[in-house]
Structure I
């Protein structure tokens with residue numbers, strides 16, 4: 001069962017230019033900036049050699065204890081994969097293993113089985129909707145939400 005909406009992600013070609021736009025022009029605030037590489041993102045996306053920088057952002061008036069709902073992804077390696085623009089929508093779920101099995105039986109195609117993040121705070125997996133739009137499912141294991149991709 002879906003607990004709540006988590007975030008929308010845009011893949012960008014120029015991270016610094018996009019940050020300038022979304023911070024200085026749109027008025028969003030940076031919550032966290034992180035670069036990930038190695039086994040965790042390689043398994044999540046089923047692509048070897050990934051180096052991905054992502055930035056979690058929230059609105060200026062958003063409560064500080066509420067989760068950021070906007071992300072920018074900059075793919076350093078491989079470059080321009082996936083294409084620039086909308087990347088995925090993310091939902092928090094109660095039990096990701098249950099949802100993975102349930103949705104798989106209903107025909108949802110997944111990139112990988114659920115995996116635990118390196119910080120052990122969340123488990124994630126990515127699947128596709130009928131139009132091949134990417135959907136991330138996240139189970140919060142510990143109390144530190146919004147620290148996944």
Structure II
């Protein structure tokens with residue numbers, strides 16, 4: 001049986017924040033294969049600078065990064081005065097033991113995707129975050145998106 005993936009009404013501009021160049025490349029390949037625009041940032045400060053310069057439909061945020069963690073970066077984004085504070089943010093992490101996926105919304109995240117990333121899980125999380133009223137995907141934010 002072939003895998004089906006969610007469809008989107010338009011191409012999305014998605015900021016991916018991760019200190020690992022390989023993770024940035026893999027996610028970029030996934031996003032561009034599905035006609036989205038991937039913008040990469042290697043750190044929290046770089047992400048904050050990009051957010052100040054242009055709008056994004058969603059942000060994919062690594063949790064563990066040197067300097068400013070993903071959680072610290074999200075806290076700063078949520079504290080911004082403009083519309084940027086409401087950008088949907090999806091946590092991406094290989095650390096599934098120290099925090100339960102249901103804890104991420106309280107930290108300012110809209111959803112959670114565990115690493116290694118499954119294409120279907122990533123796209124489902126983006127769909128839930130960017131099109132929360134989509135009839136085909138009524139799942140609530142905060143549920144693990146790795147079920148595929």
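Data overview
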read-out: Distance in nm of label points 7 Å out along Cα→Cβ at positions 46 and 86 from the coordinates reads 2.9; which among I, II; value: II
read-out: Among I, II, which structure scores highest (criterion: Cα Rg over 2.2 N^0.38 Å); value: I
read-out: If helix-only ellipticity at 222 nm (-39500 (n - 2.57) for each DSSP H run of 4 or more, over all residues; to 500) is computed and equals -4000, the structure in I, II; value: I
read-out: Structure from which 0.9 was derived, distance in nm of label points 7 Å out along Cα→Cβ at positions 14 and 38, options I, II; value: II
read-out: Origin of the derived value -0.52, -0.59, -0.99, -1.29 (log10 I(q)/I(0) by the Debye sum over Cα atoms at q = 0.16, 0.17, 0.23, 0.28 Å⁻¹, for residues 6-77 alone; candidates I, II); value: II
read-out: Test item: mean count of other Cβ atoms within 10 Å over residues 54-61 calculated as 16.9, pick one of I, II; value: I
read-out: Among I, II, which structure scores highest (criterion: relative contact order in percent (Cα under 8 Å, 6 or more apart)); value: I
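Read the figures in this text as sums done on the coordinates, not as results from a lab. What you are looking at is a predicted structure, and each value in this text was computed from that prediction instead of being measured. Cβ atoms are built from the backbone, for glycine too; each structure is taken alone.
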